[in-house]
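Values in this text are rule-based calculations from the coordinates and carry no lab data. This structure is a prediction, so every number in the text was calculated from the model and none was measured. Cβ atoms are built from the backbone, for glycine too; each structure is taken alone.
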Structure I
Amino acid sequence: MKSNKSDDTSKSTPSRKSSVRLSREAVVELALRIADTEGMSAVSFRRLAQDFKVTPMAVYRHVSNKEDLLEAMTERMLDSFVTSAVQAADWREQVRGFLYALRQVLIIHPSGRSLLSRRSLPLANRLTLFETSLGILRRAGFAPEQAFFIFEHLLSQVVSLVITGDGYVQGSEEERKVWGAKLLAFYGGLPQEKYPRVVEAAPSIAACVDTDLHFKFGVDLLLAGLEAMSASLRSTN
């Protein structure tokens, strides 16, 4: 999000004098980078000031409070949303393009999983995301209330699919190997007469999931549900 405040060199105490030229954009960019690499809990005004080698008050000159910072981070994150991905003619492919474009944002910015789950009044980029998705669904024939519900579910499902994309087995190659062996031994060793389907699924549970295939399967599942709902609406009209 562009700021109306002009860039300036923030003042600091003599012992912490810095040549860093602070701006709203620089603060937001650093905060987003910290959140993506270290987690949202690592983002604080004290941490930002420390990294910029200025006082916390110098940071507050560009971002008024934590809420303002989080909103700006969300806007900056959504700058990477590729709107051309939803330009297909068919609404189903538009939805697919929307989901894949949003997935790419969350891959680039892991902190987006938390940022998009926040309840707050949206700014320009989030509003554009909202308007784009509702427009696709309304043109597909869904009523306003249905379009809103569908959007909320699609958003939460994309976040969920990205989070679970690595399956049960995550971490380094060695960690995945060890944990995968434990899972296979546990689920494969269950009483087959009592849990036949769980035992049958043991190799899949213990395997490292192909993230692209995992996401495609989830999107196909979501679209199948939307197509069935759309067909039902057409039959009753």
Structure II
Amino acid sequence: MLFIGNYFFIFYFGAIFGSFFTALGTRIPIKEGFTFSRSHCVHCNHALGPHDLFPIFSYLFRFGKCAYCNRKIDGMYVVVESLSGLTACLLYYFYSNKPLYLLVYAGIFSILAIISITDYLYLLVPDRFQILLVSAALFLHGNLPFSDWKASAISFAAIFSLLLFTLFVVPDGLGGGDIKLLSILAFAFGLRQSLSILLVSSLSACLFLAAGYFFNKKNIGQRLPFVPFIAIAVLLVHFLQLFYFG
């Protein structure tokens, strides 16, 4: 029971951070303050009370609707909170005895969560978060016992060249922010993982577009925020590799 209780605490601790990530991702691109201003409904702008601010539970108890205007709340909030909680549990499971790695990877996954939100809402990947991601990758390699800077540089150059070529062949296929992000991830995680990340994110995005076309008759040529698919692919590839290969 203590084991389960520990992981529940870790999960909910991660969900609280996920709620904070949504505040950053929704407000920073539109230059809305988040330090002192209260959270509010995006539809009616009513300030949220303390009972409205419990991650996941508040959404479920209100059946995904605002308590004041009864309009539907975007499921993005509960998805980010749940994935943040799950990520916190996985980080603790694999890195509890390596606190430095835990903190660095937590930082990387946190940045990915925030820019997933900005891309989902505004089709925007702010450069400031890309710079933070580069800093985290440099710090990670600077503290790895068997870090191979040459291999990381080759991974960065290979993925960047591949994506740049793709951009010339299919001009509307990828955005500049996507290319920079995938190149940074190639430097951070290496060529093998980055190729897997590219494959998983691309396939999942294609499946999502196909499902939207067949079930909702959405335009298959519409602009799709790609960063959320990249972020989920990073989580899948990284933790599956740890699970199977250590």
Value 20.2 of mean count of other Cβ atoms within 10 Å over residues 24-31 was derived from the coordinates of, among I, II, structure I
Read-out helix-only ellipticity at 222 nm (-39500 (n - 2.57) for each DSSP H run of 4 or more, over all residues; to 500), computed value -20500, structure in I, II: I
Consider the structures I, II: one of them gives 18.0 for mean projected area of the Cα convex hull in nm² as calculated from the coordinates. Say which. I
If you rank structures I, II by distance in nm of label points 7 Å out along Cα→Cβ at positions 120 and 224, the highest one is I
Could you tell me which structure in I, II was used to calculate distance in nm of label points 7 Å out along Cα→Cβ at positions 144 and 176 as 4.7? I
From I, II, which structure was relative contact order in percent (Cα under 8 Å, 6 or more apart) = 15 calculated on? I
